[in-house]
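Student: Below you'll find a set of structures to go through.
Bear in mind these aren't lab numbers, they're just calculated from the coordinates by the rules spelled out. Computed from a prediction, not measured in an experiment: that's the story for all the values here. Cβ atoms are built from the backbone, for glycine too; each structure is taken alone.
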Structure P
Amino acid sequence: MANHYEVRHRTTYTYDDDVEACYERGPLRPRDTPYQQVQSHEVTVSPEPDLVTDHTDHFGNHTQYLEIRTPHTELVVDKRTVVTVDWPTPDPAVLDAHTVADVALRTTGQPDAPLVHTAYRLPSRLVDIGPEVIAYAAPILSPDRPFGEALAALYEAVYSDFRYEKGATSVRTTLPELLELRAGVCQDFAHLALGALRWAGLTARYVSGYIETTPPPGRPKLAGSDATHAWVSVLAPDGTWVDLDPTNNHFADSRYIVSAWGRDFADVSPLKGVVFTESPTSRLKVGVDVIPLDAS
């Protein structure tokens, strides 16, 4: 069944001194996919940019370039999107008709298949397939294991073996460090799953987006309490992609909203760029709401 959402995402940067100019880029508009349609999208930036351009990157993500030359001590990027999501449920019997080794040898038959496989099979800046990753992946993704069973085993293993802990890692945490810490956040778990899948010869990409969350029983949902999310997507033998979430221990469903995808987080950072300022410090605040439109 299709779900309908409004996603509100506000990013606020605050500085102790004037920013003379900043040049930012990010995938601000969610993607249209076979399972997701963007009905409307609006971005508001304060101060008003001197230049805004739209671009489609190498991975097909919609990105915007913002150039702001008005001095400011606060930058606010506020985006609102209405989206319809209807993910299919993976069929274990279909996936398990192939082994991990069989899937690794197959191609989709599409003209751009070699480019897709190269981009999403090789190590990337944040997904280094070293001996620690291989040692973790080998028992889970053995070549003769049924493909669907192996995917489920992977997200179950990461979910069971690692503790979700904000602040335990940073964007510079390596996979060997993560494997030693045994704690992290969705970005870390997605990177580890990617390393395991790519070691096995599978074509897998990093997915950034949102997920509908629910508050604890008996408590109201607080405004701005949602967050961006990350998971992985792996290419199946029939040319479709199967999305799995090691943070939450299941395949993706119609609560998941795709923003962008790439080789790792560095390809899909929500906003990155260059800032010219004498400010010694800066503060970042992010507020996200994923609102079901069918709810009162």
Structure Q
Amino acid sequence: MGIALVGQTSELAPADKKIYALRDAISCVDSIPLIASSIMSKKIAGGADKIVLEVTLGRGAFMKKKEDAIYLSKQMNEIGKMAGKETICILTNMDEPLGRSVGNTLEVIEVVESLKGNIAPDVEEVVCTLGAYMLKMAKRGDNIEENKQKILKQINNGEAFKKWMELVEAQGGVLDYIEDISCFPRAAYEYTVISNKSGNISKLDAGSIGEIFVLLGAGRIKKEDNIEKEVGIVFQKKIGDSVKKGEKMATIYANSKEKAEIAIKKVQDAYEIVDEKVEKPKVIVGIL
């Protein structure tokens, strides 16, 4: 069975790029019908017969409100129906960052670790839910929970990692980095973010983390900005975890001491710590 990563090109949904530029020029980037058509045009043009989409919502997502995410999902479902493509949207919570890492290289390293079985619980839930519905739509199993177990089995027995290696190689990637993550370049500086109080974490604002991500150089403000692939943040504590004063909550990887010092305070501010017990948030918040 094959696998590929595909984006918009001059041959695949070429009008999408022009329409997106027009949306930007006329301040319609946040138009939900245009977002829906942009997403679905590439899926349909790519030849997919069955489409499973993750629709993120919350502080770190484009759709901040659940009702907007539901509206977007319904629009995409309707486009899929008109095109004769069975479509399912999985709504996921992006109030806090998914997984342990943010940053280009750091996230690739987390992918390697996840596919070797060291997968964060929230990542596992998203991956297994998306995959379970793919299996169901492909008529490879109607029971969603059983399908999730099939996926976990493929992760734990190494087959998922082998398939990903095939993908990397087929798309021109260098396997040395995947086989030995120490090959990846590292940021010049590593800083620890510690807690200023004891308690339970009730908030880790993904929107603020996104701004810190850009501050460190991992994202662009202007199109011509350079991306620093090795910088980012790894989280040791997330919502629902308990923490003691002085305990490590996150690690910042930076190429600038000045940026890192600003980021430390901003990451601390992105956390909210309370005295009462906090439940882990639901990752899957809806299926349409």
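Student: Work out the source of 20 here, i.e. which of P, Q gives that when relative contact order in percent (Cα under 8 Å, 6 or more apart) is computed.
Tutor: Derived from Q, not from the others.
Student: When FRET efficiency 1/(1 + (r/R0)^6) of positions 24 and 248 (r between Cβ atoms, R0 = 25 Å, to 0.05) is computed for each of P, Q, which one produces 0.25?
Tutor: Computing FRET efficiency 1/(1 + (r/R0)^6) of positions 24 and 248 (r between Cβ atoms, R0 = 25 Å, to 0.05) on every structure in P, Q gives 0.25 only for P.
Student: One of P, Q was used to calculate helix-only ellipticity at 222 nm (-39500 (n - 2.57) for each DSSP H run of 4 or more, over all residues; to 500), giving -6000; which?
Tutor: Computed on structure P.
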